[in-house]
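Heads up, there are several structures right after this.
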Structure P
Amino acid sequence: MAANPLEKSPIGHLVPIEDNQRAFVPDPLPRRLDLGPALICLLDEASRTVGMLAGVGETIANPYLLIRPFMRREAVLSSRIEGTLTSLSDLFRHEASGRRRPTGDVIEVFNYVKALERGLALLETIPISLRLVNEVHKVLLEGARGYEKRPGELRNEIVWIGSEGTALGEARFVPAPPSYVRDLMEDWERFANEGPALPPLIQCALLHYQIEAIYPYFDGNGRLGRLLIAHFLYWKGILPKPLLYLSAYFEHNRKVYYDQLFDLSVTGNWEAWLSYFLAGVIEQSQDAWRRTRQLRDLQERYRRLLQENRASASTLRLSDELFALPYVTAPTAAKALGVTPEGARIILSRLVEVGIVEVVAGTWPRMYVAKELLNILDAAKAADIAKQ
């Protein structure tokens, strides 16, 4: 039998399970860490860039209009790491269609958005906790792949991680047996709620590793762990509005992401994991800052254009609403504005005339898209848009 690289892990231990296999049980998270000079510099830069993002978020007149598309972009990219092929346009088009329930891969992305929103709502009354995590997980899997596997309930069976069809004996990673999971998650909860022994960004990085190592549910653990990053930063007051998400960074090279998580379990090298995580915070804070400024500037340009063309107040309002939903139909516009569908069609025709939206060919009800806006949201990197 080949040696298990987790055999000598300094941050966990192997325990025997069925078929002469062993599972990895992570130790409780460290309450103190010695941070080297390079890591302290990286933490300082990460804190500065997050603060810069928080500042630009405060300049937005109606932050909901920008928070909503950022959430949807995160949902698409996080789900893509798990192999879901839904695009941002697919999600926006579903929402604009007025259909109640999505189908196919879209449902997983749609549920991710709902789970993000549910967690943020819960944080108004309860802290980061196992209760919150269970509730968010339940929403994440509602009616989607894995819903038959105890959504919102900690797993009660052995699971393992590997490519599809991999047998237990060939798995790269076998997380802790179910008898350990509740105690591990209760320590995770205590760590999240403890005082300022560690900086919040360091605390967040440790929490993300730990929940991925515990793998507390049958399905959806990766997506859950990534969306909890946004919940934690919002709950800690690091960002007054949920604008920072790391899935774009993880998805850019998902093998590196998975390798970093696994290598930490093998080596216990917290500094390597924290350096990787903080580099992502810096990259995505800068990206979100640029993207937010681009969207804010575009919104102001649209307003000036419509005012110069003596557009009605309803036309100006729909132009703003496009930033929350770049695809729109006359029925969805009518509902948003409180006007008749015919009135909404007139307003949409006006937006077509001035070049803010265009008709999506072959759609019924006729769908319109704000392509310039969608390009800012959908670009791989905001810096690429800025150079154009």
Structure Q
Amino acid sequence: MLKDLSFELHSLTVFRGLLSDCVIKNLLAFLDTANEADERKSLDFYAEFVKSLYESGFDSLSSYIAELTSSDENVYIRYKTKDTALPSVIKESTERELKILQKVCDLTSEKLTDFISYNGLLPTFKEEKLNISEFYADRMENIHKFGYGMYAKYRMFYLSDGRIVPVVNPDRTTLSELIDYKREQKIILDNTNALLSGKPASNILLTGDAGTGKSSTIKAIVNELYSRGLRILEVRKEQLRELPKILDELTDNPLKFIVFIDDLSFPKDDDNFSALKAILEGSVSAKGQNVVIYATSNRRHLVKETFSDREGDDIHRNDTMQEIISLSERFGIQVTFSRPDKKTYLDIVHHLADAARIEYDEEKIDLAAERFVLSRGSRSARAARQFIDNIISGNIIL
């Protein structure tokens, strides 16, 4: 039986990508030696298989197989996510292979080691009943929420050498941790909800002072709405010319995406300025309905102006100035995060101190918080966080 299962797994075609997985590789290595005379060799392969399962973060083989199949990017999924008829041979192959994977889900420690005569304790894994065909059908039914491939496993991504790469340890900031700016957050949240609902959604430009929580708000919204199918791709300014190709790739994805550009500003005549402007106004490689662009900037007009720009070196001075402000106007929504006043700043300090369970006298912590911010030039939510972190680390004594 175990030998037969090995042959069946080696025959996988639609789910062939699973064979490169470490746990499956180790399982196959064990199955290929099962029932051989060298029980010690089989035991060694079995222990290696269970070790790799544990190290993957799972103690249940069936749960692991479910995770593996649902995140596998294969030909079946590519057909299902496009308006293309699924060939019957691919449909039949997928159904057959899910039955093979069901056999793997049904494996138990006892079934795998029954032929080994060793009487000592053997490593085991949890048994969980799972209908892999039903599970996979549900994932396909809700592919717009779960995604597939790396998008099923991760929520935040970045560009590297023209490729989309997952952020393994993403920022876990939540909206409940962000104090104040509720009106600004609601505008961005409502627009993002429209995107997820399939309604028209705007590109958003977030401007304002440094440290006011512009970037944190966007990431917190992704964390809030991740389970509904929202993902984020961070793109640096110098990568903007790569965006048309990336947008083509995202357009066919069933998930919704925020393309996030942080700290955006351009020197005049920067080629990246024209690239972003073309995307925002709708070029040949326009973004799909499942993508919005959210950018943050400390500058209202994005393009750095000079006095010569303002005073007329250019014969067509008005045309030049219109070009300078035109990019920001191509964002459908603009949200300003203003620097907090003293009361708001201290409210943020109090909230963060309470969340950190710091015991304090309000008058003393207020004085210390003001002294701290004077050394940094201005009040901000970031400064409040740094102040509390310094208290926690012992650098500031109240």
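Any read-out appearing in this document is the output of simple, stated calculations on the displayed coordinates, not a laboratory observation. What you see is a predicted model, and the numbers here were worked out from it, not measured in a lab. Cβ atoms are built from the backbone, for glycine too; each structure is taken alone.
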Work out the source of 2.7 here, i.e. which of P, Q gives that when distance in nm of label points 7 Å out along Cα→Cβ at positions 185 and 377 is computed. Q
Looking at structures P, Q, which one was Rg/Rh (Cα atoms, Kirkwood Rh), for residues 89-256 alone calculated from, given that it came out as 0.96? P
Given a value of 22.6, 77 for Rg and Dmax of the Cα atoms in Å, point me to the structure among P, Q it was derived from. P
If distance in nm of label points 7 Å out along Cα→Cβ at positions 65 and 209 is calculated from each of P, Q, which structure is the one that comes out at 4.2? P
Relative contact order in percent (Cα under 8 Å, 6 or more apart): greatest across P, Q for structure P
Which of P, Q yields -15000 for helix-only ellipticity at 222 nm (-39500 (n - 2.57) for each DSSP H run of 4 or more, over all residues; to 500), as computed? Q
